[in-house]
Structure 1
Amino acid sequence: MNRTNARWRIFFMLAVICTINYIDRAVISVCMPQIQEELHFAPEVVGAILSAFFWGYALMQIPCGWLCDRFKPGKILLIGGLCWGVFQIVTGLISSSKIFMFVRALLGVSEAPIYPAGAKLQSIWLPVTERSRGSALVDVGSSLGNAFGAPLVALFVLWLDGWRGALVAIGILTAVIVVLCGRKLMTTPDTNKNVNQAEREYIKNALEEEWKANQQDSRLAKANVGLKAYFANKSFWGMCFGFTCGNCIAYGLMTWGPMYLATVHHLDIKGLGGALFIIYGVSVLGGLLGGTITDTLKRKFGKEKYNTIMHANLMVIGVATGGAMLLLSQSDSIYMAIACITVALFFQKWSGCLYWTVPAALAQRENIGTVGGCMNCVGNIGGAIIPLVIGGIVGATGSYFLALLLFACFGIGIGLCSLVINFTKKVGA
């Protein structure tokens with residue numbers, strides 16, 4: 001019997017939901033030049049509004065990871081998705097900066113389950129040799145959301161006469177897509193009707209082999225490894241801080257990138273839509289190509305070279321990302337600026353798909369969602385702080401130069417932090 005590929009449909013639907021998730025995140029940044037002009041927000045206030053989302057998002061990561069470990073991750077994702085559509089609609093109806101911050105924080109809370117649920121679903125549906133591609137497929141949604149979100153928001157702004165109508169329209173679109181895609185995510189290989197016996201056995205045997213290889217004895221297989229053991233492990237913190245470095249670049253460019261291109265290079269809403277489509281469209285390839293290359297190397301060289309493969313990949317990524325940000329700080333051409341941002345995000349997406357395989361590599365099976373939530377919590381605290389930092393830098397200096405140098409340091413950090421991770425040893429094993 002030829003085995004089906006229903007597991008990839010699951011991750012395709014996750015990618016669709018992640019795409020609409022990032023459209024929701026990007027819409028405020030694309031609309032912010034108009035919002036700032038209409039409501040007269042200072043750069044520091046803009047930074048606080050852009051930051052508010054990430055505080056709610058970060059603080060809910062560990063609780064959402066815990067929920068995904070104990071309940072169906074697909075159900076948690078469906079409930080959260082409907083809520084973030086509602087909060088997006090509400091954002092289009094307000095004017096106060098304080099209410100803006102509050103609603104953006106609630107939007108962050110509702111979007112928090114997306115990646116912990118994805119990490120948990122990896123451990124349910126994919127063998128270890130397919131997880132980089134699965135992670136890349138989900139994370140591609142972030143690039144697609146930014147790529148298609150920018151021109152889509154620009155069209156909504158033009159069609160619906162302003163940023164308010166665009167926000168409401170995106171919120172309605174979100175709720176519809178989440179309902180259409182979310183139902184399938186509540187299944188498992190045993191309950192999904194599209195999985196035949198050959199695929200079911202393939203997944204089951206691969207997962208059993210993985211866990212047997214990482215357990216010392218039957219007692220350890222049943223051991224309950226608590227969060228304290230992870231917090232005392234250097235691989236855990238290498239994972240968290242390496243992921244944070246990538247997040248600071250991604251979220252810094254997502255929140256302030258449109259403002260940078262509009263103010264420094266004088267792009268209007270149409271120009272922003274086109275530029276961001278190119279930037280994030282190319283970055284899609286970073287996640288897909290990076291995940292495919294890494295999985296191919298894993299299969300070719302085996303578990304013995306797993307650490308070397310991951311360290312080498314992430315060091316190359318760090319140097320390329322940091323170098324692109326350094327060149328951007330010296331650029332006075334719109335074409336050079338777009339090229340530098342494109343290169344940086346291409347490699348950052350590669351790093352993201354690799355780091356999202358680490359929770360399943362380090363954590364005991366019953367803790368994967370929680371550990372993924374911890375990583376995303378730390379990463380998104382960085383995502384919450386970086387818009388504030390950039391707002392402070394721009395407000396104090398009137399320039400983006402120091403912010404871009406900071407991004408270059410974060411790029412190097414992606415690679416350096418990976419060197420303390422042992423990708424082949426589970427915590428507690």
Structure 2
Amino acid sequence: MRLAILGGGGFRTPLVYGALLGDTHERRVDEVRLHDVDAARLAAIERVLADQAAGQPDPPRVVATSSLDEALDGADFVFSAIRVGGLEGRTADERVALDLGLLGQETTGPGGLSFGLRTVPVAVRVAERVRALAPHAWVINFTNPAGMITEAMQGVLGNRVVGICDSPTALARRAARSLGLDPADTTVDYAGLNHLGWLQGLHHEGRDVLPDLLADDLLLGSMEEAHLLGADWVRTLGAIPNEYLYYYYFTRDAVRSATAAPRTRGEYLLAQQRDFYQRVTAVEHPFGEWDRVRLQRNATYMAEARGDEERPEEDVEGGGYEGVALALMAAIARGEPATLVLDVRNGGVLPGLPDDAVVEVPCAVDAGGPRPLPVTPLTGHRLGLVQQVKAVERLVIEAALTGSPDRAVEAFALHPLVDSVTVARELLAGYRAHIPEVDAVFRGRVAATR
């Protein structure tokens with residue numbers, strides 16, 4: 001099988017390749033085509049993968065290319081992890097919002113909308129080339145904002161585009177292990193949107209054991225989410241929120257911490273990755289250097305929310321999304337049934353949302369692709385928040401595909417983390433001024449795929 005990785009010069013590519021190296025099935029990926037518009041980054045990661053595969057029996061062949069069509073031609077699966085505007089764009093996502101007193105996180109709030117505006121046209125163009133060159137391929141989307149981009153690409157390719165994220169899987173795994181259970185022996189009741197969902201139940205041997213976790217101070221206190229949001233608030237909710245809901249429930253705290261920090265997450269990553277890509281071409285063991293930087297990067301994830309608390313060792317080791325991607329490919333290509341939390345079309349699973357809206361729910365996956373499983377319906381503030389954010393996502397898609405500034409301002413103004421139409425206009429003006437790829441959307445120019 002042939003796998004195309006778009007954004008193949010990105011830092012996380014070795015995670016996916018590592019998962020492929022561990023797959024010994026006779027029907028496995030035997031060729032990986034890396035695509036990136038940055039030739040230097042592509043060459044650096046190609047060197048890391050070569051070192052990673054050294055000594056491995058029959059590793060997947062790696063072909064690096066700056067041609068999107070060459071990468072896609074004949075692919076069985078396409079893994080999309082592009083970053084339109086690079087990390088420079090991410091830093092602007094953060095700073096423009098923070099300068100206006102708003103959250104600038106890259107997927108949540110105005111920063112995520114800016115990211116979506118410049119990414120949607122590129123992702124749709126990719127989907128069109130997939131349709132032309134690999135019409136039977138499945139697209140696995142990890143490009144953020146993952147739910148929004150998956151929905152935009154589905155407008156071209158339908159259900160053959162599936163979004164993935166490691167957050168829900170990691171949350172459910174932590175919950176099961178806190179209770180001393182094997183995650184494989186539990187059934188997950190999780191619902192929402194990407195980076196906006198709740199673990200509403202965890203079933204083991206026919207019983208929901210999540211109330212046991214919520215009632216136990218020691219067990220609940222061991223959960224990363226309880227550290228972030230507070231055990232009392234988690235109990236009040238009666239469900240365990242995805243960690244990104246910290247930004248909604250503790251907005252002022254998040255803005256204050258980000259404003260007080262010497263640099264934003266994007267600025268940290270920009271400096272770290274510039275240093276990594278410069279050095280990795282000269283070191284003797286590039287994969288070892290990559291792994292050292294990976295652990296350092298994981299340890300500082302969401303540091304602005306945790307304050308002085310160190311991240312648990314298990315989460316520092318990190319990973320997860322590459323395992324979801326491999327399980328998804330194995331289920332489709334080899335008929336190995338799997339149950340995974342994925343970003344897919346709603347199809348009536350979550351009442352109150354359009355059938356064609358992309359939601360994040362557990363799915364049964366086999367050779368026919370993913371099928372959403374029944375979950376507890378969202379109610380109250382959970383449903384309201386999801387409906388509002390989904391409406392905003394759809395406005396961003398419309399704005400990005402039509403080049404309408406009015407729709408973009410409407411999207412910013414209606415987001416729950418933006419408190420003024422005036423500020424919404426200032427956000428769009430700021431993003432257009434600081435990120436050329438955003439301005440290009442409203443001038444009819446689509447950015448290069450990165």
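No value in this document is a laboratory result; all are computed from the given coordinates. These figures come from a predicted structure and were not determined experimentally. Cβ atoms are built from the backbone, for glycine too; each structure is taken alone.
Name the one structure among 1, 2 that volume of the Cα convex hull per residue in Å³ of 126 was derived from.
Considering all the candidates, the number was obtained from 1.
Matching task: 20.2 is the computed value of mean count of other Cβ atoms within 10 Å over residues 96-103. Pick the structure from 1, 2.
Working through the options, I get structure 2.
Comparing distance in nm of label points 7 Å out along Cα→Cβ at positions 160 and 416 across 1, 2, which structure shows the greatest value?
Between 1, 2, the highest calculated value is found for 1.
Name the one structure among 1, 2 that helix-only ellipticity at 222 nm (-39500 (n - 2.57) for each DSSP H run of 4 or more, over all residues; to 500) of -15500 was derived from.
Corresponding structure: 2.
Who wins on relative contact order in percent (Cα under 8 Å, 6 or more apart) among 1, 2, i.e. which is largest?
If we compare relative contact order in percent (Cα under 8 Å, 6 or more apart) over 1, 2, the biggest value is for 1.
Kindly point out which one of 1, 2 the value 15.3, 47 was derived from, the read-out being Rg and Dmax of the Cα atoms in Å, for residues 8-47 alone.
For Rg and Dmax of the Cα atoms in Å, for residues 8-47 alone, the value 15.3, 47 is produced by structure 1.
One of 1, 2 was used to compute semi-axes √(5λ) of the Cα gyration tensor in Å, for residues 320-391 alone, and the answer was 26, 12, 10. Which one was it?
Derived from the structure labelled 2.
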